[in-house]
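Pasting the structures in now, so scroll down.
The numbers here are math on the coordinates, done by the rules we state, and not lab data. It should be emphasised that the depicted structure is a prediction, and the values quoted were computed from it without experimental measurement. Cβ atoms are built from the backbone, for glycine too; each structure is taken alone.
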Structure 1
Amino acid sequence: MHFTYLQDDFRVSNTVTLNLGMRYEYATPQWERDNILSNYDPVTNTIIPARDGSLFERSRIKPDRNNFGPRLGFAWTVLPQTVIRSGYGMSYVHFHRAGGANILPINGPQVINAVVNQTDPLNSAFRTTEQGYPADLTDPSRFNPLAANITYMPEDYHSSEVQSFFISVQREIARNMLIDVGYVGNRASDLLLLANYNQATPNNAAGTIQLPNRRPIAGFADITYAFNGGRSRYDSLQVKYDYRPRRGLMFLNAFTWSKAKDNGAGTLEAPNGNFPSPQDFRNLDADYGTSAYDQPLNNTTSVVWELPFGRGHRWLSDAGPIVDSLLGGWTLSGINTMTSGEAVNLTYTPLPTFIVSGILQDFRGANNYRPNQNGDPYADRDSVTTYLSRDNVTVPTDPSRPFGNAPRNSVRGPWFWQMDVVAAKDFRLPVGTDTRAQFRLEAFNVLNRANFRGPNGNRSANAFGTITSTYDARQLQLGLKLIF
């Protein structure tokens with residue numbers, strides 16, 4: 001990876017500052033030292049190995065050399081107590097952590113996924129420890145595209161583009177009192193998305209057609225498709241209130257009202273059962289909806305109070321060493337957090353006649369089957385056993401229509417509220433010029449409130465609609481910090 005940038009700030013006038021910049025980012029495709037790498041080619045319906053030569057021949061991906069990222073920002077002092085700020089920037093994602101889904105060196109035929117049956121000693125295939133593995137267990141000659149899951153990355157696969165922007169108004173409304181109101185957003189396109197390029201067509205209504213006979217590409221089984229099909233959008237109103245009425249006291253409140261949308265969660269990091277792959281590869285628009293990371297409301301309040309007791313403070317400033325060591329130097333802090341509940345994706349586990357893919361791992365492009373949603377998906381939101389409705393959320397019954405109409409992340413768990421507090425005490429040590437020790441008593445979720453996680457969203461599970469876990473209960477910890 002090679003990045004370079006040019007940036008400068010311009011003082012246009014006494015009230016306006018302009019920030020301009022440009023980045024250029026070049027990240028080569030990944031290649032393997034000895035060219036042990038291959039990629040599927042849909043034009044010839046063959047697997048093409050890498051070879052010595054150009055970067056494309058070694059990686060089977062064309063280099064992406066078009067990643068220019070402009071930067072623009074300004075600050076405008078409209079009035080002595082009012083400032084408007086804004087900024088825009090374009091960035092690029094060059095590497096997605098997708099497990100093995102976009103790593104062509106682990107593709108076939110140079111890599112063989114081999115299975116040895118070791119469950120029954122009476123089975124003729126059973127091997128003792130002394131026998132070891134068969135000599136040709138992972139030999140490329142054993143590769144069978146009808147029994148293997150291969151990977152396909154288009155030759156023109158490229159880095160993902162992310163645009164970020166904001167505008168805010170900051171105003172000092174009274175002495176030591178500040179309010180900041182802003183819009184913050186971003187857009188991302190051509191993100192890594194995973195799917196099955198050889199996704200089978202739905203079965204007939206009777207469910208009598210076997211999966212291999214429904215695949216559109218003959219000669220191959222499942223084909224993990226790692227492509228630039230992902231997109232996301234985030235919009236938010238952010239309000240901050242900062243008040244420092246006197247020395248040693250600070251009050252800060254930050255509120256965010258936002259909406260995050262995308263058509264796939266991040267692979268290996270998807271919360272609440274969300275997949276990085278669509279329900280139906282041939283209908284990607286149906287997967288664009290509420291993001292797994294969506295948190296519409298978030299309010300955080302923090303208070304820091306340096307108690308006015310002890311030497312150098314308002315009261316007990318002439319206290320003796322013993323009184324000062326007990327009462328002086330204390331600081332109390334607290335953070336109160338209130339947020340919307342977790343987004344939960346409704347899913348179901350299809351019967352064999354309903355499936356359109358043999359891929360089971362989400363990081364390989366497994367389909368994310370969703371049920372049908374007819375009416376309000378909630379039942380009793382005050383109950384942990386009947387949180388979701390079994391009547392309004394149903395599993396498809398027709399094998400020719402395996403894809404339900406439930407939108408992605410259409411339900412949400414209970415809201416979250418937690419208060420954390422800290423009591424800290426500073427001690428001066430008779431070593432050096434400014435050596436101190438700090439004792440800390442920290443309490444997380446000090447009120448020991450039960451904050452419930454999201455409900456089980458799998459309609460096929462007996463536990464569907466139930467909540468069986470919570471966030472952490474109250475935790476107390478003691479700490480000692482040395483400052484020198």
Structure 2
Amino acid sequence: MFTGAKLVRINRATQELEPSLAESWTRSDDGLTYTLKLRPGVTFSDGEPFTSADVLFTFDALYDPKAGCELADAVRLDGKDLKVTAPDPLTVVVRFPVPFAPGVRILDNVPIQPKHKLEAALRAGTFSTAWDLKTPLAEIVGLGPFVPSEYVPGQRLIFTRNPHYFGKAPDGGPLPYLDRVTMEVVPEQDAQMLRLDAGQIDVLDSNVRPEDYAPLKRAADSGRIKLLDLGMSYDADSLWFNLKPGVYAKDARAAWLQRDELRHAISLAVDRKAFADTVFLGAGVPAYGPETPANAKWFSAQTPHAEYDPSRAKAMLASIGLMDRNGDGILEDAHGNQVRFTLLTQKGKTQLERGASVVRDDLKRIGVIVDVVAVDFKSLVERFLSGANYDAIYFSVARTDTDPAINPDFWFSSGSAHFWNIGQKTPATAWEKEIDDLMAQQVASTDEGRRKQLFDDVQRVFAEHEPVVYFAAPRVFVAMSSRVSNATPALLRPQLLWAADTLAVAAAR
């Protein structure tokens with residue numbers, strides 16, 4: 001975002017692909033080979049020239065298992081590496097192992113690294129620790145608009161203008177406009193809001209919480225801040241159960257806890273309109289699947305979804321043997337055990353805590369007991385990544401791109417973001433295999449109409465089994481100081497800082 005730059009980048013506001021370090025590219029007739037022409041005259045922040053050798057080095061580091069690059073899987077197709085060559089200093093040729101419809105859009109995942117600074121570390125097997133908290137900031141160089149100049153642990157990180165940045169303003173002048181960006185560490189959202197209102201910070205690092213809208217609206221009406229409504233989010237908060245096979249082998253609930261009918265019943269039992277009004281304080285919209293109408297290109301309005309119907313929810317649970325056998329208002333299984341599960345959510349994330357409470361209360365009305373437990377972010381993530389020690393999770397998961405082909409880690413059963421059962425060697429269910437097959441075709445097709453049809457089918461199969469239950473998506477509001485200009489806000493994070501090079505501020509009076 002600040003220190004890095006990419007061959008191509010996705011404009012977060014428009015979702016269109018734009019040139020960056022590569023000023024143009026062409027595709028071969030078979031759709032497998034892309035030839036990129038690099039922007040001439042580009043240098044790193046220390047003045048060293050950027051060439052195709054840096055691109056080759058970046059991919060070497062990306063795919064080197066000793067380097068430990070977390071981005072590697074995001075730049076593999078069908079489990080295979082891209083083949084990158086460089087016929088000359090300003091040309092890069094990227095060969096895909098299989099057809100890939102989004103093409104060079106995949107390269108938006110790859111920030112280019114300086115070969116002259118990090119090659120020795122890669123050869124020594126120390127790439128992952130070459131730049132750490134002990135590294136002098138002057139040693140960290142990049143191609144982005146800013147470079148780090150000061151770090152105070154737990155307090156702030158300061159970036160200063162990269163004098164060698166290649167970006168140009170519309171009038172041909174130099175970018176970035178700002179001389180410095182200070183990232184303050186303010187972990188409490190309440191404190192962030194107070195500091196914005198007091199003029200001590202200029203931009204929030206995320207979208208506005210529902211409970212903060214009213215005071216910020218008053219501040220906006222008085223001219224102290226700017227408050228922007230970006231519309232419905234691409235992402236709805238999500239609830240999923242642990243569907244890893246065998247995880248409940250010694251649990252009496254194994255007969256019902258992983259059943260489709262349970263998830264369908266939960267979907268039917270929650271009043272989504274009331275949920276949106278309660279959780280997002282009126283600034284939310286009912287949602288029924290992983291795609292919301294905000295992603296107009298890929299959202300399918302034909303996907304079947306369940307409307308609020310508690311009676312039908314109880315009947316569905318009865319169909320798998322869960323009913324109130326003793327008249328106490330609580331459902332029991334065939335052995336007389338209460339229908340009960342634990343729902344984990346993130347502690348301190350107010351909309352998640354409210355959402356989990358609404359789910360708990362709505363399910364109690366149909367006789368299902370939900371024990372809500374809020375845990376810290378790190379513990380929550382460790383639970384679902386391990387695939388053990390949890391029943392269900394209610395969490396906020398943000399996508400990185402609107403094209404489904406760029407999110408294979410969620411859709412494919414082998415993916416690292418296939419939360420309900422991560423990293424399957426082979427599909428655990430027939431329906432997951434069906435989605436795998438549909439997505440394999442969707443990713444490879446160059447016919448946009450065919451891709452849409454295939455993804456509509458993916459959404460249909462997903463809805464038929466509901467491995468993740470969605471209730472509502474928030475409207476996204478962003479706030480900034482009234483002195484900030486040239487912002488191009490986007491629905492995807494970081495909403496205001498993705499184009500930091502064009503941000504400007506008025507001088508203090």
One of 1, 2 was used to compute Rg and Dmax of the Cα atoms in Å, and the answer was 24.7, 79. Which one was it?
2
Answer label among 1, 2 for the case where helix-only ellipticity at 222 nm (-39500 (n - 2.57) for each DSSP H run of 4 or more, over all residues; to 500), calculated from the coordinates, equals -500:
1
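So if we calculate relative contact order in percent (Cα under 8 Å, 6 or more apart) for every structure here (1, 2), which label has the highest result? Spell out each step's value before the answer.
On the way: 1: 10; 2: 19.
Sorting by relative contact order in percent (Cα under 8 Å, 6 or more apart) in descending order puts 2 first.
Looking just at distance in nm of label points 7 Å out along Cα→Cβ at positions 47 and 439, which of the labels 1, 2 belongs to the structure with the highest value? Don't skip to the end; give the middle numbers.
Values: 1: 6.6; 2: 4.8.
Answer by largest value of distance in nm of label points 7 Å out along Cα→Cβ at positions 47 and 439: 1.
Of the structures labelled 1, 2, one was used to calculate FRET efficiency 1/(1 + (r/R0)^6) of positions 31 and 175 (r between Cβ atoms, R0 = 30 Å, to 0.05), giving 0.00. Name it.
Checking each candidate, the match is 1.
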